[in-house]
1. For which of the structures 1, 2, 3 does the calculation of helix-only ellipticity at 222 nm (-39500 (n - 2.57) for each DSSP H run of 4 or more, over all residues; to 500) return -14500?
2. Given a computed value of 0.8 for distance in nm of label points 7 Å out along Cα→Cβ at positions 156 and 204, which structure among 1, 2, 3 does it belong to?
Structure 1
């Protein structure tokens, strides 16, 4: 099996499993403080991955440079990204959270443009951004009464910030790919991200009525640690390192659909025309932003640009 075949299989796994994690997170944070729940999940998953990487490979990079880089990526993608998503789902449905998170590839393209002097804004990207805003507006349209509530609005804002943080972390990780033991690096990111969340938890979380043992919460936590974090995160980082970023982030098109259906089937979350229109609008917006980004690089290649040769794993070309 080739490296690219493995990367595509890893991406398929991520597409399916990360769609179900919204349901598991929503269940878990109804029983446990959000940052505590997410922090324990990521820390334990990080320990599992580090132990696995230590056993399977002799190549280990524990230099201060690598540790600081994995710490930064872990903070952005996990503490900010996963932590705030978990916090937001205290107050908003899992399907709504997934729809907002599906904007992640759009943020990723914007951060790539901001970090490269060779990238520029074009009309296709502009239309995609406007449609993305409209998609979020459609979510608000049906839930206008809830948006006026501070907790619900706070959940929406937290999820938007989380989406941007995950995209920024992915961009930083992609710009500084280290070929030495990517599984170990994924474990370090999970470990650091979880530790940061546990430090934040006493400041942010509400421990009122907290009970350590809850069957639904424990089952959700175990599922998230093993399938949603340890396996899925390693699979995502592997696909991100092997495939172009435009392909590696395609999971964001599939995750919200699975999340919305799972929330409807298992938590009786509302499924209506506005949610359907929001999903379609956001998917089209992300497609257009990615298309606009790829088009400008195809144009540069036509004029003899060497950009893809300089950054072959960064530019999302077909």
Structure 2
């Protein structure tokens, strides 16, 4: 995904740009307009501080994060932020019918072993693993109390939490800004991008069949007060016995996803765009478009065969150029 600071008419917008690494396992970009330099720096610091704070809560890589301590049962009840994300993850697992699953990493580990061994998992192995993660492994009661139902090993909230953190970072920046009505802000965490403000933003969607830094975007959309996320395996994959497999796994079958090269979703917030792109990117492309329409989000699917599918909400964003 590329971001162009030019407004749709081609006028260069004056933005302060900040880039930090590594955050959330990727690059964190913060672009600020509408403020003087000291105000822009303060906004960037607020974004960075909130991302750092929430990484300590939600990181799957940090053994001391609240999420990992809870998964090891060293923490009986999670704090309010982890509880909110866990509750959201349960909602989206139910909404998607299981195509979003916070324990799909359990199957991912088996594919990583296959890459090391050079032998693909058997159908029987995949069936056992998919059955093991099909039902939720925790539940949230009416009062917010959380009950553990099964082993929490392998829990990974990144496909929802990364966008959620971007949203919280923007909230924090707006509260920290002395002139929030003037603030125009973009936060981009490795392709989970959200914009707030008055200046439209031109966003280019990477061609998953040519994922090169100097390659022109496949298409562009005009984004304003919205978020976009892209899911796809173009830059990563499993190599098993000399054959490349997608890094995206269908939690319902255990197989890697080969029909969709990438899926991009535009929604009102980054958490929704992030999780919906993940949930819709593992099934039938036509059904994914139908579900995007029901949810009221923009959607572009690039098939493994190079064919494009999009809905009217996405087309309207392209026409905004």
Structure 3
């Protein structure tokens, strides 16, 4: 019997787009799937759209995020996993599209080897590009954890198909953060050195022109980025996955990113963000180094204000 694939989709106010996403799932050449849609508190007519799909295809299961869980896509993804039944797990976004052979191609690879998950490339259709522009980078050369942290390799939510056994008993998406959750999640997975297969082929399309947190440039987004960096640093400090020159490369990369957040945190006077930044820097360097770095940044900011 063909194994069951659980496709888990969190959604929020995507009634105008989710139909295309679900149609792309119906069109899959591999048909033994269940699709669990978890609504994160939509205020549009998502309930009506989903009622139509559930009525015409029993493989669609529609749920609302439990009220005792954090708002946000992460809790919806985790809840969907908890109620899923498939031997294989595929998280997907409610405004993106699967190409028809996505599940079949990835499943055939996982069924024929001992990999923990297989990841493919995706293309951006958000800006109306023709053909769509490939943007998520995939490569398996060098230290893949370090490359992922530095942004040299990006998996995205839509790319991977997982073996359920690999995900069991692991902490999944961090429900306390709302931005860069995939980056934080995959970085944690990569610390454990999973066996990964790469498909250098576009098997899904994603949009970047829809309204949402990915397009948000507010202080909320900056604050969440600081939090995601801090949450990962806590794990890396505990697990110590880097050795030799990789330790220096890792610290330099993280420091350069944290340094970019300092002006925002200082100028806005956000105490919580300043505390998280300070703790993050403590994980990387000595307290003396951190104090001097902050003094230098304050001095440069004052000089900039005087000049302007």
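1. Answer by label: 3.
2. 3
Laboratory data are not the source of any read-out in this text; all were calculated from the coordinates shown. The structure displayed is predicted, hence computed values, not measured ones. Cβ atoms are built from the backbone, for glycine too; each structure is taken alone.
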